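Scrolling down, you'll hit the structures one after another.
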Structure I
Amino acid sequence: MNIEPYLTPYKYGKPVLVGSGKEGHFDKDAVDCPFVFRHNDQFYMMYVGFDGVGYQTGLAISDDLLNWKPKGVILKRGEGAGWDSVSVAGTWILKEHGLNEPPVLKKWKNKYWLVYHAYPNEGYEEGSAKIGLAWTEDEELLTWHRLEEPILVPEEGANWEKAGLYKECLIEQDGKFYLFYNAKNKKEKWIEQTGVAFSDNLVDWQRYADNPILPVSEEGTWDSKFASDPCVLQNGEEWVMYYFGYDYKKAEEGLAFSKDLLNWEKYPEPILQVGEANEIDATFAHKPSVITHNGVLYHFYCASRKSKEGDRTVNWGTEFRTISVAASKNIF
């Protein structure tokens, strides 16, 4: 198992995106869940904002992957079909998935396709989340049309996913769609693991019979409680999944490998760890989005530490939650 091509040991050490801190803005308290891609000769980041009521989803743009400018909110509260009108988190748009390819969006039936999950109640991830699908023909990527019904619901799943579905990763390979997602088994003190479902039309999905494909590890290990937020990429004949593990103390990033997208082998140790006290990622370094540009691997992630005086945002009164990046070369 050669992990060298996938490592990003050089941390930027500061945020590339911070919430607005402004009352009435969708990202007043925090930003989360980066998804970075290339579109129309610019870099884009889809990300989730939290305002104390719930999630909404926005876009930011950049020319250099380090300086980002908010572009607009694309999945708003009060829209949708009811089940997805309160708290909606967009996490992936169908794109090219080669590790060394430009991360450009990929159309299917002349449309771009976005997957998201939505919670039914106000608050921080309150209620059992379902997975939805949206599409657009808008090259600005600002106007999205959501399907009225969710494409995957926890009630139809096995026990490991009965309490809610989360972060999605959508891959098209050889005419077949793979929807990777993580889910939890119960409301309190839950275990979170990753599974996959299949489709040939993006609407009708069948879960893999041997889910979860990425289970938690044994008690006492770094990913003993969560094995979550899959980011799946292809490198030749090898598939790699960046994911985060959590042991109820700290959340860090790890790797798993596969030849067939179904059978995965984990690297046993985290490959991106939390920082020292007071560093931007002292509490959490998790939720990966990984792309290659000019021969450099950029590993975007949600970075969290305890809040302190002068922070622009404060999440739940105690946390400064931002988006940062690490790289395979010391370019910062």
Structure II
Amino acid sequence: MRILVATDAWHPQVNGVVRTLTMTAEAAKSFGIEITFLTPQSFRTFAMPSYPDLRLALPTGAKIARLIQAAQPDSIHIATEGPIGILVRRYCRKDGVPFTTSFHTRFPEYVSARLPVRESWVWRALRAFHRGSRAVMVATPALASELGARGFRNIVLWPRGVDTRLFHPRAVDLGMPRPVFLSVGRVAVEKNLEAFLDLDLPGTKVIVGDGPARAALMRKYPQAVFLGAQQGEELASTYAAADVFVFPSKTDTFGLVLLEALASGVPVAAFPVTGPRDVLGSAPVGALNDDLRQACLAALRIPQQECAKFAARHSWDASARAFIENMADIRSLPVEPGTMRFATEEAHLLG
């Protein structure tokens, strides 16, 4: 089976969506599945307003159609709700081609954090986008339940994994006062980093990542250490050097960084919200508390070996298998009648 994945998020971006897609494609090879990508690399791009490091593609319907036909996929998956995702979806709806989608990002909260736009409007547009998808893939049961309550349909699970060959416990010293409280991810307003940086904690606060809020946060919190973006062995070593991984975000649907930290033997401190609550469950590998400072201090008492043991159960092979099975299941279903039923409404909502 050849699967074409359409995504607006791609390299050189460093985020959970890109990481999930690339690791899934690599793991799928062992099942004899070829996953190819339709990405912004095929189009001109422009910097996203308020986020210059993020570039959006400027695709055309004609070129989208040519690229899909050249790929000759057996199945099409639309990973993002951006310009590429919208035009690939339009192609599929017009020609009656079955497709699946995935829900990675809480755009309503992200948009409202930057612009005076009602969250309800964004949710309405997202429902329209995912309508017609044969399977809307989500990372956790809690997110599936939430989307179902918001009117989304055909929701299936696609769990995430972690590369334990890269992320594992090791002896590393950053040469900073301990304990080291680490946060990794995009440095942007929706990540709620100030909730972490405002805490009165012993030792050192370390931020790994880049983004539009980095310069302002560095000026406001000179006592914190900002290491910038890291990848590969450098990132793995930084994880392993930490004593607690702090995840202050309240908007992430999952948080791959949580599994990466746990695989490195680092316990998690976070708010008790969707994402960390779903990743950790009832396992004794983190502390969830509405008082983030108390969560950080409680996490210091959690044994590292429990964290690594927990993360070892989450493999990318299992994640890829679930993705492939979701794709295979929808191929056996009859084509949805009235494919073009919502064309007028969606054109209005999605532009």
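Please treat every number below as a calculation from the coordinates, not as lab data. Model, not experiment: these values are computed from the prediction. Cβ atoms are built from the backbone, for glycine too; each structure is taken alone.
Out of I, II, which has the highest value for mean count of other Cβ atoms within 10 Å over residues 71-78?
Working: I: 16.9; II: 19.8.
With respect to mean count of other Cβ atoms within 10 Å over residues 71-78, the highest-scoring structure among I, II is II.
Work out which structure the value -0.50, -1.03 belongs to, where log10 I(q)/I(0) by the Debye sum over Cα atoms at q = 0.09, 0.13 Å⁻¹ was derived from one of I, II. List each step's numbers first, then the result.
Details: I: -0.41, -0.93; II: -0.50, -1.03.
Comparing all candidates, it corresponds to II.
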**Asked** Suppose you compute FRET efficiency 1/(1 + (r/R0)^6) of positions 87 and 183 (r between Cβ atoms, R0 = 25 Å, to 0.05) for every structure in I, II: which one lands on 0.90?
**Response** I
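Kindly point out which one of I, II the value 19.5 was derived from, the read-out being mean count of other Cβ atoms within 10 Å over residues 191-198.
On the way: I: 22.0; II: 19.5.
The read-out was computed on structure II.
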**Request:** Work out FRET efficiency 1/(1 + (r/R0)^6) of positions 31 and 47 (r between Cβ atoms, R0 = 30 Å, to 0.05) for each of structures I, II, then name the structure with the largest result.
**Result:** I
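Taking -11500 as the value of helix-only ellipticity at 222 nm (-39500 (n - 2.57) for each DSSP H run of 4 or more, over all residues; to 500) derived from one of the structures shown (I, II), identify that structure.
Details: I: 0; II: -11500.
Value -11500 for helix-only ellipticity at 222 nm (-39500 (n - 2.57) for each DSSP H run of 4 or more, over all residues; to 500) corresponds to II out of I, II.
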